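Readers should treat all values here as calculations from the given coordinates under stated rules, not as data from a laboratory. Here the structure is a predicted model, which is why all the values come from computation and not from measurement. Cβ atoms are built from the backbone, for glycine too; each structure is taken alone.
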Structure P
Amino acid sequence: MAGKVRKKLAATISDYQFVFSSPEGQRVIYDLYRNCGWWVTSFVRGEPDATSFREGARSVALYINAKLKLDLKKLDELQKQGEANDGRAPTD
């Protein structure tokens, strides 16, 4: 049973990496990270509900990142490319 679970997990990780490795996938992952608050704080002073909402969105980016196992240099590169393009996804 454990072997089946490991194979399924490995296949899922492989699928994430395949989908997000293309230029289109890179644009989508940049958009997701930007809109999920990857590069900003989730804390909203005096508004715990807003903080929780933002942290929930951020957890989506963290989950995807864990599947992709992207390194921080790659994330910094995506952010710089987006900033250089006035907030548009890289390679738009």
Structure Q
Amino acid sequence: MVSVPWFILAELFGVFRPHTILQPQLLLAGTAIIWLIAGPIGLVARAAILQRLVLLGFAAAVLGINGALLLAWRLVFSLATSRRASGSQRVG
């Protein structure tokens, strides 16, 4: 449920644009900001759909663990993509 607002906001704010992907620091900053907005939105949506309250411990675990994994994945992806792009520029 948390991924839906993430994908919408990431697209709106340009986190998937090549210019952003090729700059790890810019990508991480954008990812973190969007996650801090999208994560709580997703948790509230989940709570509304399930008609339950958002428990503080659950929210902290979801936001912390998923946020850390998301940042790690985006960093690895950005570094690999920027290396590939710089390598192709040298050859061509």
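Tabulated data
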| quantity | calculated |
| --- | --- |
| Identity of the structure behind 37 (criterion: relative contact order in percent (Cα under 8 Å, 6 or more apart), calculated), options P, Q | Q |
| Among P, Q, structure where distance in nm of label points 7 Å out along Cα→Cβ at positions 9 and 41 as derived comes to 0.6 | Q |
| Entry that produces -24500 once helix-only ellipticity at 222 nm (-39500 (n - 2.57) for each DSSP H run of 4 or more, over all residues; to 500) is calculated, selected from P, Q | P |
